[in-house]
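Following this line, the structures themselves.
No lab work stands behind these numbers, since they all come straight from the coordinates. This one's a predicted model, so the numbers in the text were calculated from it and none came from an experiment. Cβ atoms are built from the backbone, for glycine too; each structure is taken alone.
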Structure P
Amino acid sequence: MRPPAIAVLEFASVAAGVKAADAMLKRAPVALFKAGTIHPGRYIVLVGGTVASVQEAHREGCAANPAFLLDEVLLPDVHPDVYDAVLGSRQEAANDTLGVVETRGVASIIRAADAAVKGAFVQVTELRMADDLGGNSFFLLDGLVADVQTGVRLAMERAGKELLFGASIPRLDPTLRDALSAGTTFKACGLLQPEGAEGVAR
């Protein structure tokens with residue numbers, strides 16, 4: 001069952017993050033969904049639960065080690081698609097327009113994704129956070145052209161100063177779509193060629 005609220009705190013110090021996580025869990029009855037290190041030397045805490053409990057835990061975590069708190073997000077009404085994507089769920093794209101938004105951190109990408117799906121008729125197909133990305137994060141959106149454009153714009157506005165780049169790509173090349181469907185890491189994508197292309201010389 002999805003919780004109505006989640007909070008994510010991102011710390012520049014592993015030790016400070018662990019201490020803050022402990023304070024959060026002792027302060028309020030929240031579920032610890034994820035906690036651990038990410039590149040480059042940061043610590044992320046993700047908790048969920050009732051709105052009141054998450055608000056209290058979030059407040060405690062922010063106050064625990066403010067000098068090391070890089071970013072945070074509190075979503076009292078987190079969108080189900082964002083919650084699933086944060087926990088690693090991937091969805092198949094059903095349309096020919098792709099949206100992609102990239103930020104410098106984890107909390108900012110979750111804020112941005114939530115704004116996109118709440119403000120436009122779009123779906124998050126994948127959301128990747130920090131690891132293997134040098135601390136950056138990104139998500140992919142699927143939908144019709146106008147909807148994806150709106151979703152990307154809203155996400156970029158919500159990301160604020162943490163935004164790296166955002167774009168909507170209509171009529172996405174089908175070979176690239178297949179590659180993205182297989183996974184967004186380089187190792188997840190096999191040898192792909194557009195239809196009608198000549199075979200690769202060996």
Structure Q
Amino acid sequence: MTFPESTVAKDRYAMGLADLLEHWPVVRQLRDGDPLGLGPAVQSQRSKTLTPRIDEAEHVVQSICPYCAVGCGQLVYVKDGEITHIEGDPASPVSRGRLCPKGQASRSYAQSPLREYKVKYRRPYGTQWEELSLDDAMEMIAQRIIDTRAANWQDKTDDGKPANRTMAIGNLGGATLDNEENYLIKKLMTGLGIVQVENQARI
């Protein structure tokens with residue numbers, strides 16, 4: 001048995017209209033006793049099933065944001081060994097649960113597809129980057145400091161006063177360094193006779 005096309009179309013239209021009215025917030029407000037639209041009447045089917053990103057985390061790790069020297073506390077949520085979410089730690093006396101956008105996005109430090117895992121070095125006049133082991137890179141840096149210091153050491157100033165310094169090496173600290181790290185760096189630089197010591201936080 002078949003129905004005229006117009007009848008089928010009308011039935012579909014009526015069903016669609018009924019479905020629309022069923023999901024219309026105004027109708028739900030009146031039907032569910034939520035006239036101000038502050039409760040379940042304004043929830044969509046999607047919003048009813050939403051769950052927080054932290055619900056599936058297996059454990060939470062307390063950490064410190066590595067972005068700057070403020071040292072905001074972080075709660076790092078982990079699932080299957082991967083970071084799923086980072087938010088501020090309310091227990092932190094420094095930040096009291098707050099994070100700036102950069103701290104919130106610091107998950108990308110660990111999981112960005114652009115993250116480098118090996119030391120990259122481009123030799124003078126070179127056009128290509130090559131990979132070095134961390135030990136080789138550290139040895140190269142240390143040797144360059146030793147050689148530069150030896151080649152440019154000043155026992156005395158131009159007017160004959162004691163100097164015991166090198167002006168060929170400078171140190172620029174980063175804003176991620178805390179007070180304790182800066183203290184040790186300054187002690188090391190002074191011991192090496194390096195007097196040009198500055199920090200990015202002041203620039």
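Side notes on the structure shown:
- Distance in nm of label points 7 Å out along Cα→Cβ at positions 118 and 134 from the coordinates reads 1.5; which among P, Q: Q
- Of the structures P, Q, the one that 10 was derived from, the read-out being relative contact order in percent (Cα under 8 Å, 6 or more apart): Q
- Structure (P, Q) behind the derived value 1, 5, 7, 8, 9, 10, 9, 9, 7, 6, 4, 4, 4, 4, 3, 3, 2, 2, 1, 1, 0, 0, 0, 0 of P(r) over Cα pairs in 5 Å bins from 0, in percent: Q
- Ranked by distance in nm of label points 7 Å out along Cα→Cβ at positions 94 and 166, structures P, Q are topped by Q, which has the highest value.
- For 2.6 (distance in nm of label points 7 Å out along Cα→Cβ at positions 38 and 54, calculated) the corresponding structure among P, Q: Q
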